[in-house]
1. Suppose Rg and Dmax of the Cα atoms in Å, for residues 220-315 alone works out to 17.7, 52; of P, Q, R, which structure was it derived from?
2. Have a look at P, Q, R and say which one yields 17, 38, 29, 14, 1, 0 for P(r) over Cα pairs in 20 Å bins from 0, in percent, as calculated.
3. When helix-only ellipticity at 222 nm (-39500 (n - 2.57) for each DSSP H run of 4 or more, over all residues; to 500) is calculated, the result is -17000; to which of the structures P, Q, R does this value belong?
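Bear in mind these aren't lab numbers, they're just calculated from the coordinates by the rules spelled out. Quick caveat: nothing in here was measured; it's all calculated off a predicted structure.
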Structure P
Amino acid sequence: AATQPDDPTAQLALARALVLEFESRHRPTYGQFMNCPNKSPDEQRELLHRALERAAALGADAAAVREWSGRSQALFGDPAQAASLLESAALTRPSPDLYRHLAACYRRIGKHAPARHAIQSALEGEPATVANLVELGQICLAQDDKGGARSAFERATALDPRHAQAHQLLAETLLATGDRANAVELYHRALALDPAQAAWHHRLAELYEGHREPASALVHYQRAVALAAEHGLPAADAANYSAALARAYARDNDYPAARREFEAALALRADVPAWWTQCGEICMKLDDAAAALQCFVRACELMPTDTAALIGAARAALALGNEDEAAEKAESVLRFDPDNAAALIAMAEVYTHRGDHARAAAAYARAASSITEPQSLRPVLQAQSKLHRAARQHGSALTALKRLIEMDPDDDETLGMMGETLADAGFPDDALRAFQRASAIAPRKIVHLLRLGRLCRANGQLDAALGYLQNARDLEEQNPEVLRQMGLVFEDRRQFDRAHQIYETLLKLEPHNAENFFRAGIALKNLRDYAEAARLFRRASELEPGHVEAERQRLAVSALGLLSARNS
């Protein structure tokens, strides 16, 4: 065509070759073309457009020009216009290939009956062509003819066992009939034949996720994201894959990875309020309330009535100490939904921060009365129990905790909270039983062993306290709080040498903790090492200038040191 620019046959041949090349390289599930190495997609399309225009202007066969123009439009333009061109071409030069492309255009614009008629015409000429059978199957699916679709795709895979898309479409057909197991197997077969299909990996991940197989789902979500980047897929598709991967990471409690993927999705597409809200929730999990608030505010800008975003913004603002903004966000929800439980909970948290326990309790009560789903009631009851306990309303706190235990008798955290409330209320024996039950349910949770150790020490059961704390230390040898409690038990047992050994370890672990220096000083005072005790008390005062007792003890041991020196 370059050497014969005025030859209509050469120009038409160039256009035909370009269309066939595009069709061979077109990956429908990619939503784009695999590009030629020496030309950009725009350059390739411009070359095709000029060749068709030149062929028509030079008087090439009009029907042939319409056919290849129609097929070009089907690839790059308006399928309705493509159908019109192909209809015209079919009047004078019908062929199975042309009818198949016409059928595909009809299907894409929702004209299913003409599409079925056109593909039947194609099959009459070429009944064993896989491409015709695949198109027939897709038309059957569009018409909700699952039996016809399955028959067409099964014939296609039988004729060409290596036709990846036929396997994938058969998998979707089986899913529509409820045959998930065989559909998953077919998706694996399709991906074995064409492993670079990002959309198929994404779909397979969704199937695994729906069947509660998160590990398998995660692998395919990750592959979809990688392929989207590798093949330069459209931003909307790549963003969707990243957001799905982010949600999968969040379900695995891998919040840093979830945040990274949400940020990648939002960098590609910033107009999805749900993604901003979900990213905000992840930031809250990571204790980054400032970033969370920014995300929630963006979501609210995109959708001002987004309840989840407004409530998320309220919680983030509250975490940042901005009670007025938190109240404004929660109240904006309550204005159009007065019984919204999440907004009522947010307002209750605002009242709690303000020290208004009465209004907080009333808001929690309203929230509880508006919730019908038991699991949704759990956070309200948990918050109520904490509020009542802080107000020393132990009976009300225990009532809320008992309701939580009724919902889940094996909730070790709630049992631990119940034990602490019982201890505060003056029921140490009941508290001990609650802590023991919590520890039996979660024997490797140090917090339960710590609670048992503290309670036994408070009750004077020093041997039992030491046993629980030693079990905790066996789980985590250098846990500072466990060591601190062990040191206090040794002090109570008058074993100041062992207490000092514990505190020496703590001084290495936490060299800027004033309390560690103070306790080590107490141990040395009782061991009559007054000079070293004075040094430790002085260091405690330096680290915490308001530590009055440390200064008092320093003066006391200094005096004792002087007396000891005189007596000796």
Structure Q
Amino acid sequence: MAKLWTKRSVLSTVTTIFDPNGWIAPVIFWAKYFLQRLWIAEISWDEPITGDLLTDWLGFLNRLESITQVSIPRHFLPSGKYKASLHGFCDASVSGYAAVVYLRTVKRDGTTAVHLVTAKSKVAPLRTRLSIPKLELSGAALLTRLLNHVISTLGKLIELSEVYAWSDSQIVLAWLQASPHRLEVFVANRVSQIQASEVKLIWRHVPGELNPADVASRGCDAPTLVDHPLWWGPKWLADPVSTWPPTTLHGTESLPDIRIAAVETEATPSDPLLASGANKAVPRNVGPECAYYLSTTRQILETSIVITICVYILIKTYPKLSIPDKYYVKNDRGGKRLLVILLALLWGMEIGFKFASRTVIYLLNPCHVTTLIQIYLLAAPPSKTVTALFRIHLNLLNGPLLAFLFPETASRKIFAEAALYWIQHGMMFVIPYYLLRIGGAYNIEPFWDFNWAIFSYCLNLLYHFVVLQLIAIPAQVNLNHMLCPAILDPFDGPWFRVAAVAHQALLCPLLCKLFCLVSEFCLTKFPPTKVKPQMKDSLMDTALVQHPVEHHED
């Protein structure tokens, strides 16, 4: 009895094909595109496949046995002295796009060999129909990532003389020669990613009929792949360099997706110390890739909505904020002075690092502003201002937590600069706990009072959308991810700022209340020295009541 094939069983079969290096990528692509056809046909998971779809699938399975004829050498490096270069090819079709990488070696006697290293393919997205040039550009971006991965993996084993990237799209090659700020957002983002490649790529044009990536972007069955004249290493690539296809680049005037009214100058900070040293090798850190990730319309719309809502909430919340009239303080001036000195040293080192690395603009990041607030809290005498700032500080502990969960130290290259990152963010938890032990002006609002949390969060949003964003846009520096999301951001996409505003609105008050509960438990279990173990008042209600402040005339 013939097996009943459904979308579920087809997917299960496709996932059993093990090809981590992509050596049979064209065959895998055919299977992935077939799955996409099942989605387009709106076939349910357990609905039997019939008609042409079933015929195509059964034919694919019958021909899949031919894949056993494929033979890949385990070792593709020649013996003795040789010169090696990497060659990556990309291509696209209406079905998808692909990239494939080859290693070309030339021995001293002139013997040349070309070996397949790895390949990768992706089907074209269904929700957003992309033009062929944009799919070709997506293939070029995929190739760039693949080449960087290969070099990072094999770089210590093989000394490469050149790294070539080949495309049969003249439009893509012209886009790569243009400045991203002249391009539309989709194109500009991918061009920026390619131009920011850690490895210098030599882009060249290859005719479509000589491009081995063509078969991977369209797919084929196993027998066709076994005897394919290009896939296992284009013969022309083994010929002398002088015989390779010539590369002739066209102008950018008639290119699609060009900003007609774009300004022909790069946005660069007027002061070289401001951001000229920002690490461009880190993806989405600096440059047009960040500046044009979001459209101007979206930036204006989101900023207007945030400012309007925050100002309204601040006006409504401010009268509800309460601060005790009496202040108490423990005689702990020595400890506070020691912490002030430590924080001042950390802040001074951070300033020095930023001037030395020519990234002074990063001093505007919230973590550095928080350090300044902590210095003030330790140095200033008890007052309502101190209490207000302390409560705001406690309601914004989400910053250091996210800094620990998703550290960003790749741009910190100076000795001990990365270590300072961890120390500085660690102090953002240590200082509030220490101040809660002192009590007095350092007290928190009642547990079920969320007015301070709402007020603090709105101030934080205004700082990001008004101060950081207005400075980040002309400088093209991604201050605290106000211009574009991090590469690993789970909310990557045009809605990343909206998602961040939503989940941070929950994280801020929850962290504050949790921190205070843990602190109250610790202070009860391990009370400060010279203070009675029993707390007079709950930390959640008012504060740790200690000795009253006395003012004396000198």
Structure R
Amino acid sequence: MLLIPAKYYEVDPPFNPAEFNYKYYLANKNIYHQAYLYPRQYVLLKNDTGNPIITYALRLRQRLVNKLKTNLHDPDAAAVASTLILGYKAELSSDVLQAYSKTGTIHVLSVSGAHVGLVYLVLAFGLSFLDRYRYGRITKAAIIITLIWFYALLTGFSPPVCRAAVMLSLIITGNTYSRHISSLNILAFSAFVMLLFDPFLITDVGFQLSYLAVAGLIVLQPLIYKHFEAKNRWLDKLWLFCSASIAAQVITFPLSAYYFHQVPVYFLVSNLFILLPSAIMLCGGILYLFLPADIIVAKWLGYVLEQTILFTNKALSIIEHAPLASINKVWLTKIEYVLLYGIIIMVFMLMHKRTRLLTGLGMGLVLLLDASIGIKHYNAANTSQMAFLNLRKNMGIVFKNGSNAVVLTNLAVDDKAYLWSVQPYLDSSKVSDVKIIGVEDNIVTSFFSKKGNRITFLKNTIMILGKTDPLSVHDSAAQYLYITGNPRPENILNNLQQSRTTLVIDGSNSKRTIADIKQRAKLLKLPCEILTGNKAFIVTSNN
């Protein structure tokens, strides 16, 4: 329990176009305010362990993570094993995560229904001897359900694991008492139970993807499977898996594209490849956790696990870097998102029963989607924008002309602020050719030139004014003056008496400087755009 100052601030909204809406994300977790504190600003009143069951589970998970590291010496291999078996993602590198994401195998790194199902099969096989006794089936069901929920607790009660645990609990109970089981009813009931526990889960992307994927397996997989009849037994099993993978991918790809802006192309190849290694990793990992870490069998098993994971990571990395491995920069509008699901529904309805009405509706939806995407691309290609982005204390100005852009910034392309605020704007604006320059760089293109602090973008002139940069009468003729680095206000405004320059003030200036410039600009009737605490200032023109 902590004693903290009652200084809470409302969570900031997204300030830049296409930026992730962190305020909305937290609001869906019932969080609306935040506070920034230094260690000296709070007092520890009581040191409590919290819920004893959760505390024990988390401590046990940490011990098991450390146990995996004992014989899995490669950091990436240990991180993948911890993620896949225990749902511990803290040490997973961005490169590994990207390889799994771009190949459509990210579900392997999410402890989900498949993992819980495998745990169930292992337990069911190990406890099968109980079926011979009078109350053996009930005892077996009780033990399996208890251990499944303990595994769910161990993984932090993630929505996919809870969904699988609820469904399996109902299936096991039904089988124990010889009841008929409806998969869709169980799926709906498990969603209902989880939403009773936490209604905000309905907005969780993982929850949505998880239930959509299972619904696709239940409803769409049989429709896909029956369209190809394999004569060979093993070929039939392969087609069964392929049809399941296609069903899950088709039903979830509009949602995945809407949220994550990419679609894996080689998902079928990747999922076929990952099938055996993931089974080895999961089964071997669970077996390893039951063995003492210092015995020869555990060391040998750890080595096998490590090499399997490294081989898998390498293979997925090769698939990731293959030509057209994924379709990136996919930015769907809400209308396009709905149209995509409408088209998918029409296609599967036509697979079930072909009629002229359904064919016409399907073709109409395709035409609407094509028109929406075409108009969006046309507008992007024929629009010029000058975007002064709000990057807090950093500089970021985007000069976009159709599909070409120049970015003036002090950030590196792999900086979190750039990836969070600049890259999404470029991607959503359909920019394909980007030049990134710093404040000291000079450059000339067909639509942009920069020499020193003076910038010309099409018919606009922009001056960059830093702390030590002088502002001459000639410079005051610029349409826009970008003020950064906390210069003295009197050095700026003395030469702007007869100017119609728009002032743009970024977050690197102090509050006092911003207030002073704003007050003086008001007296001179100069337009003033303050980026701190406000949305990006964007000037748009049609080509």
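1. Of the options listed, only R reproduces it.
2. Q
3. R
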